[in-house]
Structure P
Amino acid sequence: MTTHPSTAERGVGPLLRAWREQRRVSQLELALRADSSARHISFVETGRSRPSEDMVLRLAEHLDVPMRERNALLLAAGYAPRYPETPLEDPALGALREGIERLIGGYEPYPALVVDALYDVVAANRGVMTLVEGVGEELLAPPLNAMRLALHPQGLAPRIRNLRAWRGHLLEQMERQIALHRSQPLRALYEEVVAYPVPDADPADEPDEPVPYFALPLRIEHEGRTLSFISSISTFNTPMDVTVAELAIETLLPADPATAKYLQTLVS
């Protein structure tokens with residue numbers, strides 16, 4: 001639990017108000033969504049009324065509060081956390097681990113990986129390991145972090161041909177996650193990677209003939225070739241565990257026939 005010790009002392013009201021204001025929802029709008037009244041919402045936020053456990057969860061649902069922070073809201077309201085946080089290596093998640101490994105293994109030779117809320121890699125297939133060949137050993141030591149791996153000068157950054165555009169995409173992704181989760185460890189990671197040096201733009205970073213990509217590609221050099229990928233990120237529907245809720249599966253789809261053909265040669 002990443003909640004500060006003062007969370008319970010502050011009470012649930014200020015926390016709910018902060019989430020409501022961050023989501024830019026009025027008390028009346030939230031009341032209508034949660035089948036309550038603006039007066040009751042006001043009383044909850046000011047501490048004049050203690051919400052029931054069901055009301056806390058209902059408000060959290062309508063405010064799209066992350067599962068980890070829903071536990072924090074329950075604690076602040078004087079209730080026990082509702083959602084467990086099971087370590088991924090726990091036997092209880094054995095079926096999940098097996099399913100993930102089968103999923104990303106079946107995606108080969110295309111790269112696929114699974115990251116947690118801090119972008120630490122918890123699983124990766126051989127397609128990913130092919131791309132990271134030659135990366136500094138310190139970046140490959142556990143826990144391998146996808147953001148450090150992509151943006152560090154000793155990582156993939158020197159080989160990413162459109163580094164400025166891809167870096168901007170990754171930083172925007174992190175900013176959205178920080179706004180959603182309000183995680184201090186994630187903020188610290190962001191401040192670390194945003195400080196990595198960025199080389200001056202080089203005309204060689206752009207292809208001689210523009211390709212009509214349907215999404216921003218990751219263009220990365222591998223053994224003298226420039227491979228192009230489109231990234232897709234998936235999460236689990238209706239999770240009931242914090243660990244599962246914070247997992248994301250990223251797959252890299254070849255963005256052009258040349259990339260697809262080359263990757264197929266690696267397994268033929």
Structure Q
Amino acid sequence: MQRLDGKVALVTGASRGYGRAIAERLARDGAFVVVHHATNADAARQTVTAIHAAGGGAISLAAPLDGSPAGIDALFLRLDRELSAARGSSTVDILVNNAAISPRGTIEETTEALFDEVMNVDAKAPFFMIQKVLPRMPDGGRIVNISSQTSLIAFPGVAAYTMAKGALDRLTLVAAKHLAPRGITVNAVLPGVADTDMNASWLRGNPESFAAASVFSAFKRVADVTDIADIVAFLASYDARWITGQLIDGGGGSGI
């Protein structure tokens with residue numbers, strides 16, 4: 001028996017990067033995974049196909065995630081319909097708030113429109129995703145937020161993103177205390193620099209940038225997305241039942 005057999009996991013932004021790795025790992029542990037994506041339907045299909053090829057269960061769920069309560073209501077209406085058709089129930093045991101955007105910009109370079117977009121996707125959306133999932137989540141559920149080392153170490157070039165991830169960290173603590181009576185754990189994983197599509201523009205194909213990024217980790221390497229997925233899989237399991245309200249270092253010892 002796998003440790004997540006019978007569980008249903010909803011992973012936002014699961015068509016690529018951390019989200020895809022998390023979805024595939026949770027499915028490998030036995031969970032039925034809802035692969036959420038906003039626009040990249042082909043990539044989401046590839047994630048679902050990979051899970052099916054490995055013997056797991058998954059469906060894709062297309063829905064914008066702009067942080068508006070109306071938009072998230074629409075997401076969950078679609079989830080209820082499609083998950084019930086696939087599973088006979090709209091229960092969600094595990095929520096992974098992974099979807100995020102990270103446009104570059106210092107304080108001077110960040111427009112109000114850019115600031116609002118980042119805060120809506122990276123901080124507001126996880127808040128309302130948690131709010132809306134709670135009626136569908138049984139006691140003993142798991143919520144994992146994907147934050148960032150930027151909430152701990154100053155990176156002036158991504159000012160709005162840093163602020164949004166700091167807000168997500170505080171949400172993690174508030175939700176953990178609030179939901180503890182139901183046995184629901186809430187934790188955040190804080191990755192450092194990883195080889196993802198989000199970082200591709202400055203990291204991939206640039207040996208100097210890759211070497212500079214590797215220095216941040218105590219292991220002197222850039223993270224692979226599976227490094228983060230494996231942490232999430234543990235936090236989603238019964239084994240992590242006594243861990244809540246924690247900001248888990250996913251940066252390979254960055255900054256120590």
Fill in the blank from the handout: The highest value of distance in nm of label points 7 Å out along Cα→Cβ at positions 63 and 159 among the shown structures P, Q is in P
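Comparing percent of Cα pairs over 31 Å apart across P, Q, which structure shows the greatest value? All intermediate terms of the calculation are to be shown ahead of the outcome.
Working: P: 38; Q: 19.
Of structures P, Q, the maximum of percent of Cα pairs over 31 Å apart occurs in P.
Given a value of 2, 8, 13, 15, 17, 16, 12, 7, 5, 3, 1, 0, 0 for P(r) over Cα pairs in 5 Å bins from 0, in percent, for residues 47-190 alone, point me to the structure among P, Q it was derived from.
Working: P: 2, 8, 13, 15, 17, 16, 12, 7, 5, 3, 1, 0, 0; Q: 2, 10, 17, 19, 19, 15, 10, 6, 2, 0, 0.
Value 2, 8, 13, 15, 17, 16, 12, 7, 5, 3, 1, 0, 0 for P(r) over Cα pairs in 5 Å bins from 0, in percent, for residues 47-190 alone corresponds to P out of P, Q.
No lab work stands behind these numbers, since they all come straight from the coordinates. If you're wondering where the values come from, they're calculated on a predicted model, not measured in any experiment. Cβ atoms are built from the backbone, for glycine too; each structure is taken alone.
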